[in-house]
Structure P
Amino acid sequence: MQIVVRNILVGLCVLISSALYANESSVKVYQGFSGGMMAHGGYLFGVNADAPNTADGVVCSPQGGTFGLGGALRVHLWSHLRIGGEGFVSTMNSGTTNMKHVLKEGSYIRTGFGGVAIDACWRKEKVWPYIGGSIGGGAMRSLYVLEGNQDDWVAEDAAYLHKTSFMYVNPYVGMDWCMTKKVHMTFRIDWMVALHKGDVVKPTGPRLLVGFMFCH
């Protein structure tokens, strides 16, 4: 996975360098750059077949609402192309899952991921609609507390901590509202599909992102 991501980043650097060289040759390729932060909310699907069982024999693989923050930085090339990178951290707490009656307070699934983003953007006067996708890698850390209390120092007999890495593809569609020439409010919907050893795994699901982009 690291080799694939590294090759993608090398190819991205070569493309940007070529674009900048073309710009120096009087071809208007480089159109500036933009970057900013986004908050998101979504829903996490997926079942981990290797997850532990509860005392009632139920597989402890929760699904539910997830929330987090992230950011993106993109170089604008030619009339419509934008290329850059983005990264996010997303957390699903026990209270927003379909297993909140099983998981004790303090349980969570936390995902960190990032990669290369490429999209086509139409720069209108007041709105910039765009469509594209990202590809990269990340890691998901899951803590399941099935018995006990997080507020004491007593060792828990039924608690599980698990971490797994994954690659992902993430198609998205969105729109920037141009508040000013330099400051945009962005709205985006995406659906991430995570892969681990060829199988679709968590984290998979839709997200709604809202944030601010600063253009230069």
Structure Q
Amino acid sequence: MHTACWLDMGNEQRAAKNSLKDAELLATAISSTVKSDFKREFKIFETNLAARVQNAENAIMDAARTREAIIAGVITMRRQLDKAQRKFARNNNSAELKEVLLEITEGISRLKMANEKVAEALSVVSKPPFSAVDLVEKFTLAMQVNSAGWESDARNLDDNLFELSNGSSPSEMDDLQNYIVTQGYDVLIAGDDRTSKGIRAAKEKLGIQSSSSDESE
């Protein structure tokens, strides 16, 4: 037996420790990638969602101010009409009432146009380029796309760890048993009983698996 064929004590542990360091580095890299990808996509989602609310808020507040002005205009015109009607009741001057009515009609037309602009401006709220639901779906889809890369890295990590969990017997042990077999030590153990049964029993003592020909004898 040549001692050069054997590993020094502790080499297996050192090799395992080095391989585990690689696994640790890979695990750290996976965590860093997931965190980075999530942070980037979440920032985009957060920015877009805030913009959705801000744009809606601006449109709604502008609409509220415009509608208040429209309502104030309607109230003023109604007062003008009431005043013109009372005056008409006193002097029966239809020309003057007609003039007020035409003036109010023009005012209502202008207010309707202003209200149409309000409705158009509010479309950014009711029909936005991306709704809050759309933004959530985009974020979820981005996470799914990124997760494909995460899963690939995670699979590499598992493969790395699976290789380290190899429970097969060390090649050195197999080499030693093969050496014992080639040296014929089973005969030495058998002693005076050199029958096939005796040899088989000797091999069992040495932990050597009997061949099919030995078992058939």
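Read-outs: derived from the displayed coordinates by stated rules, not from any lab. Since the structure is predicted, the reported quantities are computational estimates derived from the model, not experimental observations. Cβ atoms are built from the backbone, for glycine too; each structure is taken alone.
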Self-check item: Source structure (of P, Q) for mean count of other Cβ atoms within 10 Å over residues 37-44, computed value 18.0
Solution: P
Quiz prompt | Of the structures P, Q, the one that -3500 was derived from, the read-out being helix-only ellipticity at 222 nm (-39500 (n - 2.57) for each DSSP H run of 4 or more, over all residues; to 500) | solution = P
Quiz prompt | At a computed 1.00 (FRET efficiency 1/(1 + (r/R0)^6) of positions 45 and 101 (r between Cβ atoms, R0 = 41 Å, to 0.05)), which of P, Q | solution = P
Quiz item: When relative contact order in percent (Cα under 8 Å, 6 or more apart) is calculated, the result is 20; to which of the structures P, Q does this value belong?
Solution: P
Quiz item: Which structure, out of P, Q, was Kirkwood radius over Cα pairs in Å calculated from, if the result is 27.7?
Solution: Q
